[in-house]
Structure I
Amino acid sequence: MAKKVLILIADGTEEMEFTIAYDTLVRAGIECTSALVSASSSATHATCSRGVKIVPDTIFNPSESGPEKYDALIVPGGAQGAKTISETAAVQELVRAYHEKPGRIVGSLAALTSADGGDTIGEQELTSHPSIKDQLKEKFAYSDEPVVVSKSGKLITSRGPGTAFPFAFKLVELLAGAGKRDETIGPMVFPAGTPLKF
C-alpha cells in the first residue's frame, strides 16, 4: 500500500519548499494531499511568498487530517505561511498527534517550532532557516546541517528553499527506503556532484 502524506499550505508559504516536497514525493509513488490553512472560510488558494498562487487539494479539516489517515505531516516554511500555520491551534494538536503515534513523521522547514517553544514536539534535534536560529538554539539541539532527522526518527527539518531537494529525498528515504530515494533521484538528472543525500 502506498504511503500517504499531508502537506499544509497557507498564504505566504515558500512555494519552492511546498512544490519540491510535493512533486518529489509523488515521483516516488507517495500519495500527497495538500490542505489550505486559512482564517477565511471562503479562501480557495494560497498566495505564496513570491506571489505564486497554488490551489490546494482540500481545505484543512483537523478531523480529516490525522495520523490514522496519513503517514506523515509536512509543513513548508515561508515567514507569513509559517506564522499562520504555527499559530493555528488545531495544527499544533495535529503535530502532537503525529508525533505521538508510532510510525508517523513530522517534516518541517522551520514552520512549527518557532511559535510553541518546543511544547508540541519536545526538545529534539533540528535545524531551521538561519533567521530563527536564535529563537530555537536554547530550547533544541540545534544544528546547521542542511537536513536533520531527530534521534527518534519522527521529526525531519531543513533550512530553506536551497535545501528543499535534500529534505524531500530524505522524506522519500524515511517513507519508502533508500532504494526508492535513489530511483527517484536518477531520472531528475541533477548535475554530477550535487549534494542530495544527508
Structure II
Amino acid sequence: MDLNVTETPKLTDRFEQALVYAHKLHHKQTRKSGNIPYISHLLSVAALVIENGGDEDEAIAALLHDAVEDQGGKATREVILSMFGQRVTEIVDGCTDADTIPKPPWQERKEQFIERMHHASSSVRRVVLADKLHNARSILRDLFMYGEVTWDKFKGGKSGSLWYYRSLLEIFLETDADSWLVQELNRVVNEFESVTKETKANS
C-alpha cells in the first residue's frame, strides 16, 4: 500500500471514542506557538491522514500519536491497546520517539527516530508525514509572524530543527515521492529560510 489516496475511510464509534480519549489526555496541553489547545494539532493530523486515504485505524492513531510520548508513557500505551487494538498501538509506537520521563537527549532521540523511518510501515509513514507536515506549517506561520525567535522554542534550535526536518524529508522523498503529503512537506520546509529572510527585510 502506498501513500496515495485510495478510498474514503469509514469512521465508526471507535474514532469518536479516540477523539474523546485524546481530548481527555491532552486537554491541559498547549502548542509551542502559544495558547492554542493541543487538540487542534491532533485534529489537523487526523484530517490530513483521512484526506490522504488513511483508514480508521490510521485516523485513530493520528489522534493518539503523541499520547504515549506526552501523556503517560507505557501505562497509556496499555490503555490504547485495550481500547483500540494491536494495529493502532503499533502505529502509535512508530510515531513515538520516547516513552519514558525524563526523555533521552534530543539529538539521540531524533537520530533513532530517523533511522526507524527507513523501515517504517506505510501506515506509520502516513501518520508521521501528517504530523510533521502540520508541525512544519505551524513553524512556517510563526516564522512569518515572529521571525527567527521562532526557533528558540525548539530544543534543537534552528540548525537542529532544520537538520531533523530535512533528514526525514530525504527519507520520504525516497519512499513516497508521489504522495502529496511529501510534496507539500518539501514545499513548506524549503520555505523556512526564505520566509525568515523576507520577515527580516520587512521589519
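For which of I, II does semi-axes √(5λ) of the Cα gyration tensor in Å, calculated from the coordinates, equal 22, 20, 17?
I
Among the shown structures I, II, from which was the value 15.2 of mean count of other Cβ atoms within 10 Å over residues 138-145 calculated?
Label of the source structure: I.
Of the structures labelled I, II, which one yields -9000 when helix-only ellipticity at 222 nm (-39500 (n - 2.57) for each DSSP H run of 4 or more, over all residues; to 500) is computed from its coordinates?
Corresponding structure: I.
The numbers here are math on the coordinates, done by the rules we state, and not lab data. Worth saying up front: this structure is predicted, and the values here are computed from it rather than measured. Cβ atoms are built from the backbone, for glycine too; each structure is taken alone.
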